[in-house]
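Structures for review follow.
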Structure 1
Amino acid sequence: MWCSHVCYLLGDSLSKISATCYGTQQFWFAIAKENAIKEPYIIHPEQVLKIPSNPAG
């Protein structure tokens with residue numbers, strides 16, 4: 001299950017989105033994995049991301 005998140009600001013990062021959604025930056029990799037984002041983990045303004053409801057698995 002997931003909810004979506006739109007990156008509104010230039011400079012958003014997976015760790016910032018993780019902190020906003022989960023209260024901690026530690027789950028940024030779960031967001032990257034859910035969206036098939038590979039190194040160097042670049043996201044773009046207004047990109048819609050799937051946010052896992054249970055990032056720990």
Structure 2
Amino acid sequence: MRRSHRIALALLLLPLALAASADGLQVGDRAPRVATELASGKVLAAGHLEGKVVLQ
């Protein structure tokens with residue numbers, strides 16, 4: 001039973017892993033321009049993080 005769960009999980013996660021590697025970004029590349037609204041209502045844009053270390 002556990003083996004079938006592991007196989008099913010691997011098959012579900014495989015497309016996510018492939019999509020993550022297909023974006024073509026490399027270490028040192030400029031981040032794409034993105035912005036998101038935080039729960040507090042403030043907008044966080046990638047430009048505000050320029051020069052700061054960001055972990056993915």
Structure 3
Amino acid sequence: MTTQEQTQAGKKYVEAKAAAAKLARKQGSPEYDPRAHRAAVERERRAAEGLDARD
């Protein structure tokens with residue numbers, strides 16, 4: 001894997017993790033959507049798997 005691919009995969013993971021965390025902070029508020037949070041966590045998991053697979 002090239003350095004550019006590693007950087008791109010790492011960036012995807014960081015973005016997915018940030019999105020999941022942002023949704024998690026909304027828990028208990030009227031804006032919280034559990035389906036959106038689960039989807040964000042799933043995207044984070046897939047990004048992490050993609051990052052691990054490329055190592």
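No value in this document is a laboratory result; all are computed from the given coordinates. It should be emphasised that the depicted structure is a prediction, and the values quoted were computed from it without experimental measurement.
Starting from the value -7500: which structure in 1, 2, 3 was helix-only ellipticity at 222 nm (-39500 (n - 2.57) for each DSSP H run of 4 or more, over all residues; to 500) calculated from? For helix-only ellipticity at 222 nm (-39500 (n - 2.57) for each DSSP H run of 4 or more, over all residues; to 500), the value -7500 is produced by structure 1.
Can you spot which of 1, 2, 3 the value 10.1, 29 was calculated from, given it is Rg and Dmax of the Cα atoms in Å? Kindly include the intermediate steps, with their values, before the conclusion.
On the way: 1: 10.1, 29; 2: 17.1, 49; 3: 13.1, 44.
So the calculation was done on 1.
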